[in-house]
Structure P
Amino acid sequence: MSVLTTDLKPILRLFLAERRRSLLLGAALSAATVTAGIALLGLSGWFITATSLAGLSAAAAVTFDIFAPSAGIRLLAIVRTAARYGERLATHDATLGVLAALRERLFRGFAEPGAARALLHRPARLLFRLTADIDALDALYLRILVPAAVAIGAALAASVVLGLMHPLFGLCFGLFLAGAGLGLPLIAGRAARVHARRRAFGIEALRSRTIDLVAGQTDLLMAGRLAAQTSAIAAADGYAARADDRLNRVETGLTFGFGLVSTLLLAGSLLAVAALAETKAITAPVAALGLLVAFAAVEPFAALRRGALELGRTLLAARRIAPRLAIVAASQPLAAPSPGYAFSLTEVSAFHENSAVPALEGVDLVLKQGERLAVIGSSGAGKSSLLALLSGELPARTGTIAATTATLLTQRTELFEDSLRGNLVLANPDASEARLFEALAAAGLLADIEAMRRGIDTRLGEGGLGLSGGQSRRLALARLFLRDTPLWLLDEPTEGLDGVTARDVLSRLSTMAAGRSLLIATHIRREAAIADRIAVIEGGRISEVSRRGEAAFEKALDRLRPD
């Protein structure tokens with residue numbers, strides 16, 4: 001019950017919010033299909049039997065009405081065909097629409113502050129949420145909810161029809177069919193749940209380890225871990241195969257159980273209608289109708305077999321996805337700083353997600369408009385956390401923070417498999433052609449792009465393949481220039497570049513930053529040298545702030561890695 005309320009409730013709420021009418025229409029059409037099928041089979045059996053008996057007597061043959069039953073059979077056949085077609089359209093359209101909405105909601109969740117960093121740390125696992133887990137949820141509606149509702153409806157309908165022949169017959173049939181028809185899938189679902197989860201974990205491990213092998217085969221070969229990685233892949237494959245074998249055994253047992261229940265019901269129904277016919281309570285044609293209705297009512301429960309096997313995988317997917325479906329309150333923009341300041345921090349403390357150790361603690365720091373501040377410190381001291389705080393990616397737990405609109409240039413250049421133009425306009429979708437070329441020229445990349453055959457429409461490969469490291473960094477710099485914000489936050493902007501390229505990038509950045517405020521997180525001397533002040537951060541606290549011309553400023557520069 002706790003799983004249903006905690007994990008499935010937000011999923012079901014989203015299902016109904018997105019495609020309520022389509023989902024209900026699909027369920028209604030599915031019920032109409034099954035009902036028409038039961039009625040068609042029962043009426044056909046009654047008609048055939050009644051026609052045979054009428055042929056035994058000339059008087060009965062003359063008076064027997066063949067037109068109404070045959071018209072009813074044709075009508076039911078048409079209704080069943082049309083309802084089946086409509087049900088397929090409605091249920092699949094509704095399911096695909098809901099899954100698209102789920103993916104959109106997850107994409108929006110990945111766009112929340114801090115999510116990109118988590119995605120970078122665990123890309124395979126989180127991306128599986130968008131593929132395998134979302135795909136697993138299509139079983140919730142198509143193979144669990146709709147078949148269960150239709151099967152219960154079929155049991156009720158059959159129970160009513162058979163109850164008209166004899167109340168006890170209808171009651172016993174309905175109770176036994178509903179109890180056994182739902183009980184067997186529930187038992188099988190509970191038995192298959194663990195194995196379905198193991199299969200999902202095994203397939204996920206198999207995929208991620210295969211991706212690691214393909215993407216990192218050079219590193220694995222150099223480290224002598226290639227054989228170990230292939231062994232890990234084989235182990236994941238074996239783990240998933242064993243889970244598949246267990247699921248197949250559960251399915252075999254469930255199939256046998258349904259066969260046994262069907263046999264018992266049909267045998268019991270045959271004895272019941274025979275006894276009723278012998279006592280003249282019903283006629284032979286009605287007995288044939290009752291037997292075939294009982295036979296047709298069992299069929300919808302067989303559709304629950306696949307849903308029972310998918311239940312564990314579906315619940316696992318719901319548990320993984322449900323926490324990310326909560327509507328995240330729109331983050332409030334940072335308060336505006338006092339006139340003449342780019343930002344001000346007063347006794348600010350901040351924590352990374354799921355961390356008990358503060359990333360920043362008791363930070364007091366201000367930056368005036370047009371001023372340049374370098375933040376230095378050892379790795380893990382809190383430099384990047386300070387940038388994340390000012391860019392809105394890391395919320396402050398205590399203290400007050402006020403900052404103007406900022407643009408963050410991360411240490412890593414993120415480029416996409418798109419054209420150069422497409423990568424540029426991410427920074428400013430409304431930028432004109434002239435503005436794009438101005439930014440490229442300011443970054444020192446225009447000449448390189450004009451030398452390309454397709455110019456700015458040249459397509460890049462995955463991760464910006466096709467550009468050198470220096471060109472990639474200049475493209476990121478051009479994106480920064482397209483963001484017309486008064487505060488730029490730079491995280492080691494020239495890390496990994498050779499000295500000549502780094503100095504050129506810094507010179508261009510310094511020129512374009514005229515009139516703007518800069519906050520530079522760095523451990524390189526050349527980057528801190530363009531600052532007006534240097535702040536030393538240690539263990540998440542600002543331990544020292546010095547200004548250009550002071551001895552402490554030069555001392556801080558001497559602590560940094562030379563150019």
Structure Q
Amino acid sequence: MKSRNQYLLILLVVGSSQAMAVGDLGRVIATQGDKERNIPPCSSCHGTDGGGDEATASARLAGQNAIYLARQIENFRAGRRNHPLMQPWAMRLTEKEIGAVTDYYASLPPASNAQPPQGVDLADGVALALYGDWRGRRLPGCVQCHGPSGSSVGDTFPALNGQPYSYLLSQLTAWTQDARSGDPLGMMAAVGGRLTAQESKSAAAYFAGLPPEGLGSDGEAQTPAESASTPAGLAARAEGDRSGPSQEDIPGQVDIPAGRAPDAQGYFEPPMRSERPDGRFGEMVALGEAIFRDTDTHPDSAPYVGNAQSCENCHLDAGRLPNSAPLWAAWVAYPAYRSKSHRVDTLASRIQGCFRYSMNARASVSGQPPAADSTVVVALLSYSYWLATNAPTGDTGMPGRGYPDLAATAEGYDAQRGQIVYQDKCAVCHGSAGAGQRAEGQVVFPPLWGADAFNWGAGMHSVATAAAFIKFNMPLGGFLELTDQEAWDVAAFVNSHERPQDPRFTGDIAETAKRFHSGRDDLYGTPSPFDGHLLGRGAAND
């Protein structure tokens with residue numbers, strides 16, 4: 001008769017074998033398949049390392065998100081993606097096998113067998129990848145959804161870096177020709193239809209040439225053959241000499257073109273990035289754009305940021321886009337009296353206010369906004385000044401300034417309705433809990449509430465301001481348009497959540513609300529529509 005300890009040992013051995021079998025299932029499907037069920041191994045097309053294959057236009061799977069991969073298998077099964085081998089293969093797998101094989105590939109180190117073609121001009125691809133084409137086609141840069149070097153964001157936006165060129169091009173073509181679906185909210189179908197064939201080739205070649213590991217050890221996106229003549233090279237120049245000029249050096253150092261006419265819609269057109277001046281002033285302008293785009297992580301500005309926000313979150317296309325509070329319209333409108341500060345603000349003090357409220361500077365390493373003569377503020381001023389080249393100084397009514405007014409609706413706004421809108425149309429990017437999403441150490445989609453969001457003193461905490469911004473700027477790329485009612489409702493939902501305390505907090509919610517939050521669309525100090533507590537009382541970082 002076996003002893004109790006012997007039985008326990010047998011159970012442990014059997015249990016370990018079963019666990020090993022389950023854990024090994026994904027590797028078996030990937031490398032051996034199942035001949036009895038006519039399931040070929042994934043590696044026969046996707047490579048032994050999961051790095052994909054140019055000859056068969058097969059994707060790199062290694063290091064991809066498991067949920068994303070499982071979703072694509074389901075898309076093949078449902079006919080939302082078409083492929084003569086993948087569809088029957090997907091139909092033969094069990095749910096257990098799908099989970100095992102996707103977990104297996106997600107666990108592999110990123111690998112790439114991409115071979116970008118020679119002779120493809122990367123200029124268009126680099127520009128679209130890093131910056132998009134906001135003014136022309138309302139296209140955000142690819143990295144604004146797929147991460148700083150296209151290495152994926154969450155379980156919705158897959159890795160593009162190191163994907164075989166043939167695969168990327170085939171998928172862009174499929175989106176363009178409406179031969180692929182299943183993307184959340186029809187995002188890629190809308191984007192693909194706006195690209196030319198040459199742009200698709202250029203973008204595919206650019207991402208295929210990026211290393212699958214993503215950012216390098218220095219935190220910079222590793223790009224092929226960067227040069228000062230490419231948009232990526234211009235951006236890289238921002239990381240040069242940061243000593244910069246003094247404020248006295250700013251005027252008169254840019255070659256102003258004669259007569260910058262408005263575009264077809266009547267909006268002012270700022271200089272193109274390729275027009276950025278050379279020399280010390282040009283370096284300061286480049287630094288200003290770099291800070292503007294990555295305020296929370298840039299080494300110069302990060303000490304003054306106490307959350308996970310950047311200037312570009314609220315001023316799209318790096319402060320260039322009309323109706324998204326563009327910098328070129330702000331430059332010509334200051335100095336000006338502001339009721340919020342009860343004084344005449346310069347653009348420098350206005351920028352400091354943005355750090356105080358939108359960047360929640362009091363929770364930063366420094367505990368305060370940057371000084372008016374700091375490198376950070378001078379760089380942002382230089383960038384603003386350059387964007388406003390040839391704009392009419394003192395014109396406070398420039399078309400496209402700020403956010404367009406959004407008329408109130410007959411039904412008013414309702415946070416409960418907004419919650420439905422948010423989960424249906426916003427959560428895919430900002431997360432169901434409003435925490436945003438990061439990739440490669442950088443915020444890709446900013447938090448909308450909680451400790452890393454803008455604080456209760458920021459302009460965006462007003463439902464009216466948030467609704468206008470959302471209506472005219474969200475979602476990125478304009479692939480779907482919210483109704484006025486949806487914009488008001490979702491703004492109310494977002495702003496019915498706690499966020500960092502207003503820096504002007506007196507210690508009393510009612511007093512602070514009376515002094516600083518008496519506007520009709522200000523929810524600070526009002527009962528939460530979800531649990532009834534006074535908003536502001538549970539402020540994050542209070």
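Bear in mind these aren't lab numbers, they're just calculated from the coordinates by the rules spelled out. Every value quoted in this text rests on a predicted model; they were computed, and no experiment measured them. Cβ atoms are built from the backbone, for glycine too; each structure is taken alone.
Suppose helix-only ellipticity at 222 nm (-39500 (n - 2.57) for each DSSP H run of 4 or more, over all residues; to 500) works out to -11000; of P, Q, which structure was it derived from? The value was obtained from structure Q. When semi-axes √(5λ) of the Cα gyration tensor in Å is computed across structures P, Q, the figure 71, 24, 23 traces back to P. Each of P, Q could give relative contact order in percent (Cα under 8 Å, 6 or more apart), but the derived value 15 comes from P. Hey, distance in nm of label points 7 Å out along Cα→Cβ at positions 49 and 505 derived from one of P, Q reads 5.2; which structure? It must be structure Q, since only it matches. Work out which structure the value 2.5 belongs to, where distance in nm of label points 7 Å out along Cα→Cβ at positions 465 and 489 was derived from one of P, Q. For distance in nm of label points 7 Å out along Cα→Cβ at positions 465 and 489, the value 2.5 is produced by structure Q.
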